Structure P
Amino acid sequence: MIFHPGILALLLGSALTSSMLCYCAYEGVRIIRCWDIRSGSERQLGLERRTYLVSMVMSYVLGFQLLSLFLFIYTADTLSPLFVGAMCAAGSLNVNGFGYPALILKIVSCLLSGLWLIVNFTDNKAPDYPLIRTKYWLLLGIAPFLLAETSVQAGHLLGLRPNIITSCCGTLFSIDANTVMADFLALPRLLSQIAFFASIFITMALGLSVYLKAKGVYSFSIASFIHFLMSVAALISVISIYFYELPTHHCPFCILHSEYGYVGYPLYLAILVSAVSGLGAGVINPFRKIDSLHDVIPRIQKLLSLISILANSLLVLIAGYGILFSNLSMAAY
């Protein structure tokens, strides 16, 4: 099974990016210790050349992290026919104890990677690189998550064995299951639906305030994080059932299939982009007092708020279409 193209791509890609990450972390420690933009010494010139290299390498590394989340889910979905009882990625991830922890770590890594790329982009816009130490301290904080994700993912993929009996998504995402998810699914559907659309409205309104008036950045960032959690919850409890047209089917992975128009991929992307752009606007806000970033950061925050608004608009269009044009009527439920 290790020769499956998706598994090979994930294992080799993760091994390569982990190696590059360790190198960048090593260089990051040297830059943190020795960086002095006022110095014209040979060592400083060497560090300046290295920081260009490290920034470029990390952009590729973290860019791969963002893409690998979708590759991981897609690979898990394509492997499902090999396991007895699996209907989609939900069953494949449940084959051993590493599947769902790997997925959670990948989501966390994607969010952290996106934030680092935003901080790095902001720092590169200033001539004196005022965030050089900040972004490398952030890199050292992100590195353990990425290395842990690589290890757990390898444990899951290398531990896969064909014809293992696993649980289907109908069992894992069921109200009758004895899990925390079952307690969540037991919440009133209308309440979950209202909370989801309310979080979108609030986030978009705060994003519009940042875009037009450059005000309420922290509120926008906090709302984006809450909206991210609400969106994931709503995808499982509310949105998915309208695409399946079955009130008991809450799987977040079956909507990746062709019979549902692969609608899960743009949904996932919209949720992720909205979270990263909203959180990123708040992460860089404390640095507005730096002279070289005083005019740069508001422009970046304006761009991030626009990206968030567009991502949430896409989310509303897809979710709204699924709810409004579904043949499922929830009046009887």
Structure Q
Amino acid sequence: MSKFNLISFLIILLLPQFVLAQKMENTSKLSYNAELSSYKYDFEVNFFSVKSQRQVLRMAYIYLKGDPDKPIVTLMHGKNFNADYWTPTALYLHKKGYGVLIPDQIGFGKSSKPTHYQYSFSALAHHTQSLMASLEIKKSIVIGHSMGGMLASRFALMYPQSTQQLILVNPIGLENYLRYVNYKDTNFFYKNELAKTPEAIRRYQQKNYYDGQWNDQYEALTHFMIGQLQGPDKEQIAWVNAQTYDMIFTQPVITEFKNLSVPVSLIIGTRDRTGPGRNWKKPGLDYELGRYDRLGKTAVKLIPDAVLHELTGLGHLPQIENFEHFKDTLDKALETSEK
């Protein structure tokens, strides 16, 4: 290899690390409090009062009213996200006439983050149902992504009368994790959360969400996490994050998929390998967590009359990675609610 080619090769090899280093420098002064008070969302944020577990909490939400003859779509965010990352999907749906409701669940985004609280998918589903009732939303298409898929599934199980259709986008919870991994106390997750760094957040998402790729859009989605990590409420955020990790392992929904009584569509980026607990699997188990190229096919067989839409080559966030491809598939899934 010539000297010129060697230099070119090294530049290409080191470019992602250089880009990440530049982004780290640009975000070194980011600082957000627990409720992201100074973090701007793309839409106006409203607040709904929640009385729960001897506390009065604030639930942030975005509500875009649609055409009177079109359904309302409720978008449920994943664990490492908030309502704001749904912006492209919300704009697309709203342009088509749908009403769009995007809550920040209690413990996430701009909503309250109580530290003395029993977090559960059932409680979050109940809060969402109460929010919908306050807005006089009797029925909604419910779309859940990642951890939001577990919540959306629980919502549909608890409130089938309020669920016009359930659409799961690369949901976690397509496996009952404690069958395969050792239980970890919330202290374990708290310690891990406190040890996070901005660089570690970026590298995790680059590797696990985007197949090693990185751009300004992906980078922007890490800023609220980095700001809270560098903000005044770091320990509070770490503990709440630890508590909500516990839900994922101890409150499975896959065991109840057979009981879903609403139309269900799964949109699965088959490159996804998200497998909570992969690093503390039970010894001696010959099982690979997070094989979404297999999990979608398995899950659709458990759900009565469910439909599977596979997006080959896309990963955990198909709606972010390739929105054009995602929206076409979303349109196909939404056809169920139009019939």
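Key figures for this structure:
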quantity: Origin of the derived value -12500 (helix-only ellipticity at 222 nm (-39500 (n - 2.57) for each DSSP H run of 4 or more, over all residues; to 500); candidates P, Q); calculated: Q
quantity: Structure with the greatest value (metric Kirkwood radius over Cα pairs in Å, for residues 192-239 alone, set P, Q); calculated: Q
quantity: Source structure (of P, Q) for Rg/Rh (Cα atoms, Kirkwood Rh), for residues 48-135 alone, computed value 1.19; calculated: P
quantity: For -1.11, -1.13, -1.20 (log10 I(q)/I(0) by the Debye sum over Cα atoms at q = 0.23, 0.25, 0.29 Å⁻¹, for residues 224-287 alone, calculated) the corresponding structure among P, Q; calculated: Q
quantity: Test item: mean projected area of the Cα convex hull in nm² calculated as 18.9, pick one of P, Q; calculated: Q
quantity: If mean count of other Cβ atoms within 10 Å over residues 104-111 is computed and equals 25.2, the structure in P, Q; calculated: Q
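Values quoted throughout were computed directly from the atomic coordinates according to the rules given, and no laboratory measurement underlies them. These numbers were taken from a predicted model, which means no experiment stands behind them. Cβ atoms are built from the backbone, for glycine too; each structure is taken alone.
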